[in-house]
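Asks: Listed after this line are the structures, all set down as structure tokens.
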Structure 1
Amino acid sequence: MSVPAALGDEPKGAFGPEHAEVYELTYRHRGKSWEDEARDVTRIVRSHHPGAASLLDVACGTGAHLAEFTEHFDHTEGVELAPAMRQLAVERLPPQTPVHAGDMRTFQLDRRFDVVTCLFTSTAFLPTPADLRRAVRTMAEHLVRGGVLVVEPWYFPETFLDGYLGGDLVRLDDRVISRVSHSVRRADATHLHVEWSVANASGIRRFTETEVMSLFTRDQYLAAFEAADCEAHYRPGWLTGRGLFVAVRRTGCTTAPAKRC
């Protein structure tokens with residue numbers, strides 16, 4: 001998952017070292033399985049591109065999805081903007097799976113892939129529909145023709161629960177982690193305030209984070225795929241409940257001047 005909306009102007013605590021330390025532990029305690037999600041994405045991808053052998057995971061976070069993808073694809077790479085998250089991914093993954101520093105809107109790698117993924121609502125941290133279109137185009141340009149682009153959205157405006165309260169308590173052998181959150185809608189974005197407490201033998205640490213996540217519409221996502229010369233459809237529900245966009249990069253050129261071969 002990439003850093004919040006300003007993409008470089010990081011709110012206190014958001015995806016920094018303190019957050020990176022507890023982020024995955026907390027979601028796993030909640031029941032999230034990066035492994036199950038990656039296996040299901042692999043199954044979906046193979047239904048569109050049975051011979052897919054290479055995969056790029058954009059906004060790969062701590063590398064949890066990518067670690068599973070390495071078991072299913074011959075060549076894997078990641079892109080992550082937040083330094084603390086990227087460092088954990090580098091430590092977790094084998095040397096043959098590089099994790100590049102990069103913004104999903106502008107990164108440039110020297111190869112194309114059969115599959116590009118962008119999961120766990122990472123595109124929601126883009127501030128405008130124009131940024132979404134730019135990011136989707138950049139990801140699509142790293143696909144071979146006929147390659148598959150998989151994007152997990154955040155909630156749509158009509159499905160977001162305004163005023164939602166969240167709470168987690170994780171008890172481990174060496175520490176206790178608590179997370180309390182409050183989410184509100186302001187204009188076309190979710191404003192999420194989170195307070196963390198991490199207790200261990202040396203005491204209690206507290207930090208806060210503020211995340212701003214755009215409430216893009218389904219049509220805005222589909223328009224971004226179309227502008228990137230991809231044929232997309234939305235799979236409602238999926239394992240996380242937020243659904244999944246699955247797109248295939250078209251195999252031939254179009255006549256539209258904005259679209260490139």
Structure 2
Amino acid sequence: MPPIRLSLVIPAWNEAQRLPRLLDSVDAARANWRRHGGSDDDIELIVADNGSTDGTAAVAAARGCHVVTVEKRAIAASRNGGAARARGEVLCFVDADSVLHPDVFLAVSAAMQDPAVVGGASGVDMERWSLGIALTVAMALPVVWMTGFDTGLVFARRADFERLGGYDETRRVAEDVDFMVRLRRLGRTRGQHLTRLRRVRTITSTRKFDQHGDWHYFTRMPAVMWQLLRDPRSLGQFAHDYWYGKR
């Protein structure tokens with residue numbers, strides 16, 4: 001069987017409500033892919049179900065996704081579990097509460113045909129805006145500009161992903177940043193660079209702002225950072241409460 005061009009890995013935990021919205025956007029992007037001469041067989045969809053209790057796996061299977069069950073409750077493990085099932089030459093990763101741009105598969109394919117590109121990301125737009133959210137995003141932008149790292153739909157060649165050992169499953173937070181650091185370092189040994197596909201940004205959920213407030217990065221996070229400086233062991237509890245708590 002010939003290799004699939006792109007594998008889209010979607011880590012998911014209790015996302016039965018939001019996953020259909022993402023899959024609708026995937027359908028639109030695949031339709032656009034077909035209009036430009038591609039085939040549905042070029043794009044493989046994998047949902048890495050990370051212990052959901054709400055029917056996420058059933059929703060994914062009903063929409064034609066390959067479902068992989070990942071027992072270890074960590075988003076890095078979920079991404080790696082999905083990637084282990086993938087057969088594509090290029091691996092793409094996106095969160096289940098996102099919405100894809102209709103041109104994103106075309107843009108990723110074009111970027112990865114450039115031998116100078118080691119991988120990259122689409123970047124994001126927020127699903128809603130407020131002053132607090134806008135200032136939070138503005139605070140993060142200088143880091144994106146300085147490092148070239150971005151988020152949204154992240155992509156790399158499968159061979160490079162495997163060479164790097166995938167995402168670090170010992171990390172409860174910032175595993176995505178760690179992966180981009182290692183991918184950029186690998187690329188530099190070969191004269192390659194990361195790319196940002198700013199014309200096809202992914203719409204990302206504001207769920208954390210809805211839950212904790214639009215200003216929580218300014219009102220809550222300073223105290224959290226101070227606590228982590230005083231006791232680094234508290235990082236695990238913070239990660240559990242913020243990213244792995246009830247949904």
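Read the figures in this text as sums done on the coordinates, not as results from a lab. Just so it is clear, the structure is predicted and the values come from calculations on it, not from any experiment. Cβ atoms are built from the backbone, for glycine too; each structure is taken alone.
Asks: Looking just at relative contact order in percent (Cα under 8 Å, 6 or more apart), which of the labels 1, 2 belongs to the structure with the highest value?
Replies: 2
Asks: Given a value of 1.4 for distance in nm of label points 7 Å out along Cα→Cβ at positions 182 and 206, calculated from one of 1, 2, which structure does it belong to?
Replies: 1
Asks: Another question about this same structure. Name the one structure among 1, 2 that helix-only ellipticity at 222 nm (-39500 (n - 2.57) for each DSSP H run of 4 or more, over all residues; to 500) of -8000 was derived from.
Replies: Of the structures listed, the value fits 1.
Asks: Quick one: Cα extents along the principal axes in Å came out at 54, 44, 34 when computed from one of 1, 2, so which one is it?
Replies: 2
Asks: Ranked by FRET efficiency 1/(1 + (r/R0)^6) of positions 214 and 230 (r between Cβ atoms, R0 = 25 Å, to 0.05), which of 1, 2 sits at the highest value?
Replies: Evaluating FRET efficiency 1/(1 + (r/R0)^6) of positions 214 and 230 (r between Cβ atoms, R0 = 25 Å, to 0.05) on every structure, the highest lands on 1.
Asks: Quick one: mean projected area of the Cα convex hull in nm², for residues 46-165 alone came out at 9.2 when computed from one of 1, 2, so which one is it?
Replies: Label of the originating structure: 2.
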